[in-house]
1. Determine which structure produced the value 1.00 for FRET efficiency 1/(1 + (r/R0)^6) of positions 118 and 190 (r between Cβ atoms, R0 = 25 Å, to 0.05), calculated from the coordinates; the candidates are P, Q.
2. Given 33 as the derived value for relative contact order in percent (Cα under 8 Å, 6 or more apart), which of the supplied structures P, Q does it correspond to?
3. Suppose helix-only ellipticity at 222 nm (-39500 (n - 2.57) for each DSSP H run of 4 or more, over all residues; to 500) works out to -25000; of P, Q, which structure was it derived from?
4. To test your reading of the models, identify which of P, Q gives 25.8, 93 for Rg and Dmax of the Cα atoms in Å when calculated.
5. A value of 5.1 was derived for distance in nm of label points 7 Å out along Cα→Cβ at positions 38 and 198; which structure in P, Q was it taken from?
Structure P
Amino acid sequence: MLKNLLVTALLFSTTIVIAQKDFEKSLDSIQTLDDVTIFFKKNNTVKGKVIVFNEEKHKTRMAEDILNMGLGSKKYFKDAPQKTYYKVIEKNEIPYYRVSCVYIDGRKRSIKDVNIIRNQVIAKYQDGYRFTDLAKQFSMDNTAKQGGDLGWFTNGDLHPEFERQVIEGDYRKDDIFKIDIPDISAYYVVLITHDKRLIKESKVLKVTEPRK
């Protein structure tokens, strides 16, 4: 009886090892985002998703480890109760921009008042007032709470016209200027707070090994 139980246990553990190797092998075959889509169609019980790690936005030790991984490489973290793999599908250096702004709502202020306020903001800044204080005083949206800081952004994160004028304007750090978007009644004073940066990003497949 004991012998039979030992044989059964050995067969069971061998089956698990083979299944784990098959799962890892299927992950090794994934090279592109299209492969990820195909993988999930074939393995609809597997839980996973593609996530983006950004060296500026993600400061954890795990994020640092993943950003240092090579293209196509994978590692796993023993998240109880199941093993979770992270596989690097794409690695890029993306141009990012950082500005602070004062937003004036053209639906609540006349164009005359908009321009008076914006000229006042620019004049005060050039006289030595801190832009963060000016944003807290004059800005008419939630960014006022953080002194107008929009954080790091790249193409596709903000309103297209706002991005276009920042990106194509050939501005440098500490330049201050106006942006008008009449279609949405949005009027800005914008300060370039950082020069353009190439920031490392990795698109990573996070997938949990299915239970056996």
Structure Q
Amino acid sequence: MSKDKAKLTEERILQCAQAEFLKKGFAGASMRSIAQQAGMTTGAIYRYFPDKNSLFEALVDPVIAGFKQKLEAAANQQTAHLNTQQILPEYADTEQMLNLFIGYIYEHFEAFDLLVNSSAGSSRADYVDALITLDVNMTRSYLEEMTTLSLPLPDHLTRYLPLLIEQSYRQLLEVVVSRMTREESQHYLELLMPFLYAGWSTVLKGDHHE
């Protein structure tokens, strides 16, 4: 089989696998059903992918890596621009960054749908938790830089940081959980963005009542 033909066959398998996973979830999907949709025998599929999990990973891992890269770039940029006059980025900059993340999600919506809604039983079932852990670690680095600049930190923030970040991600990923259209997500973000920004601003700047 030529490389071109093999590549086309692999792409067809992945397309059918994606449809199967989205419809039935990882746990409910079967290699036999995927093979039937691809017009192949089950044995033929195993020559391309050793098991169902490897198929799932092939669909989502490139998107996981891409999103991680964007998060890390944004975190590094925020830390680099941290100073004593501006603890948080400007609202417009934060809004632009959030829209960048949402744009990436909608460019790869099927993969995020798989990760958020259909990954139970797969090796990527803990993706959202891993994403939260990544952000917690990046935020801790940000807080360490604040300490270096002698900026005050709220009491107990480090202890409760994972909970605060988890809630932020649960709210953000609701666009995937609810399978919002792109237009619906924009309406949602118009409400969510000021809500999140005001919350983090209050926490980090200490603009709250004792």
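Where a number appears in this text, it was derived from the coordinates with a stated rule and is not lab data. Everything numeric here is computed off the predicted structure, so don't read it as measured data. Cβ atoms are built from the backbone, for glycine too; each structure is taken alone.
1. Values: P: 1.00; Q: 0.35.
Label of the originating structure: P.
2. Clearly, the read-out refers to P.
3. Numbers: P: -11500; Q: -25000.
Only one of P, Q returns -25000 for helix-only ellipticity at 222 nm (-39500 (n - 2.57) for each DSSP H run of 4 or more, over all residues; to 500), namely Q.
4. Values: P: 25.8, 93; Q: 20.8, 71.
The read-out was computed on structure P.
5. On the way: P: 3.1; Q: 5.1.
Answer for the origin of the read-out: Q.
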